[in-house]
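A.B. asks: Heads up, there are several structures right after this.
None of the figures in this text is laboratory data; all of them are computed from the coordinates on show. Since we're looking at a predicted model, the values are computed, not measured. Cβ atoms are built from the backbone, for glycine too; each structure is taken alone.
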Structure P
Amino acid sequence: MAELALRVQALEVSYGGIAAVKGISLEVRAGELTALIGANGAGKTSSLKAITGMLPWRGQVEFFGQSIAGVATHQLAAQGLALVPEGRGVFARMSILENLQMGAYSQRSAPADTDADIERMLTLFPRLRERAHQLAGTLSGGEQQMLAMARALMGRPRLLLLDEPSMGLAPILVEKIFTVIRSVSASGTSILLVEQNARLALACAHRGYVMESGTITLSDTGSALLNDPRVRRAYLGEDGP
């Protein structure tokens, strides 16, 4: 069995007295793409924020075999745990190139290595090359999503967490984003993908989890979940037994 990039056990997250995540357990194997699907309010984003140290949590979280309890978000980034948040979160008043340079900051790379990584990102996202000196805040939603992903990849993550990368995008841009996700996965980067587009997410995932009301209700291979009647009814809009 492959090494575990991420191991989550009995994770709990609360907002005041309200439990958003109710003791979930999941795993992401090294080199694999794992999908976490579910409706709005299921607790998916809260789970990612907890894993990356942005929210207090209870339970156990291990990153490549090491507990990350109490480790700050910026320290996790330096260790290779990167999050592309819902809503993109680009530096709006910086150019595309400056955003990419910021993405490399946690690795303290040599200038030549940073330049090579920037070139790799501009090749992966040709649209960013066309607008390299444009301010990020003036980009379209799809372009900002590309930039957010490219900036995260500049840190050479060992595990990439993606939170709703297709949200609000036109279908042609959604397909482009997922083409890149598949490419990054094929290169060996471990990925935990949170996504409402269950069909696309499960189609490219090695394994998947279904989250409902703060709990994990199903887990299996991506293809098995894609063909599960319960998933097809609830998330793919298909009728059936």
Structure Q
Amino acid sequence: MRRLSLAFKNFGIILSSDQLELFEQYLVLLHEWKSKVNLTSITEREKVINLHFLDSLSVIVGLESEDLNKKTALDVGTGAGFPGIPLKIAFPQMQLNLLESNQKKVSFLRVLVDKLGLSDVYFYHGRAENFAHDFSLREQFDYVFARSLARLSVLSELTLPFLSSKGKAIMHKREPIENELEDAQLPITILGGSKPQIVPVKHPNLPDTSILVIISKITSTPLNFPRRVGVPNKRPLKG
């Protein structure tokens, strides 16, 4: 894991030997489960380290030196735990909430969190469209993360309702992003978000097209959003 440690230093992240060991255990469990659940098409060790672990931790580039410890975060459509679990390993005092619609993946996540001995991690099996109308979750989080689940106009409807006032949605994307930004401009405003901030992610081990799209919550999301399951993707809000 020495290479992983060196790679993380590019983001200003210094991990202890115990934290690096947790990433090693994560790799082992991904390998053990790959025949049971389609967790990720990326299985080679170096690619997992770079395109999953390192990419997940690139969130720190958009934090403007703010620490995730003692913050509340929701990872929407977390899949095999990206970016939430790598961030939890790096910031162990963060409260992490994992939202995933695939039951087998949730089962993997429960085993993973138990094996890694992570605390203050909560699981939600279902769709963002439903959970965003649960007032124990709606507008409750400092941060919401999402990794390229859909176009920006759709992602905004699935993430912004969960954000508390002044909270931030941080979404992993790739350039070019101009068309998505244009389509999402009015929907983001309707949903209570700020003008998106585009932050390039510069790291020798990641694609040079990697960016973060960051949207701050500036007003409450109208109660009729998100729309029912499947609608945001089928009929994205129009700019």
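A.B. asks: Of the structures labelled P, Q, one was used to calculate FRET efficiency 1/(1 + (r/R0)^6) of positions 46 and 190 (r between Cβ atoms, R0 = 35 Å, to 0.05), giving 0.25. Name it.
C.D. replies: On the way: P: 0.95; Q: 0.25.
Going label by label, the one that fits is Q.
A.B. asks: Shifting gears a bit: Using the calculated result 28 for relative contact order in percent (Cα under 8 Å, 6 or more apart), pick out the matching structure from P, Q. Don't skip to the end; give the middle numbers.
C.D. replies: Values: P: 28; Q: 17.
The correct label is P.
A.B. asks: Here's a follow-up. With mean projected area of the Cα convex hull in nm², for residues 30-117 alone computed per structure, which member of P, Q shows the largest figure? Let's see the in-between values first.
C.D. replies: On the way: P: 7.6; Q: 5.7.
Of structures P, Q, the maximum of mean projected area of the Cα convex hull in nm², for residues 30-117 alone occurs in P.
A.B. asks: Any idea which of P, Q comes out highest on mean projected area of the Cα convex hull in nm²?
C.D. replies: Working: P: 13.3; Q: 11.7.
The maximum falls on structure P.
A.B. asks: Assign the value 3.2, calculated as distance in nm of label points 7 Å out along Cα→Cβ at positions 102 and 206, to the correct structure from P, Q. Write out the running numbers ahead of the final one.
C.D. replies: Values: P: 3.2; Q: 2.3.
Answer for the origin of the read-out: P.
A.B. asks: Say we calculate distance in nm of label points 7 Å out along Cα→Cβ at positions 38 and 214 for every structure; which of P, Q gives the highest result?
C.D. replies: Working: P: 1.0; Q: 3.5.
Checked P, Q; max of distance in nm of label points 7 Å out along Cα→Cβ at positions 38 and 214 sits with Q.
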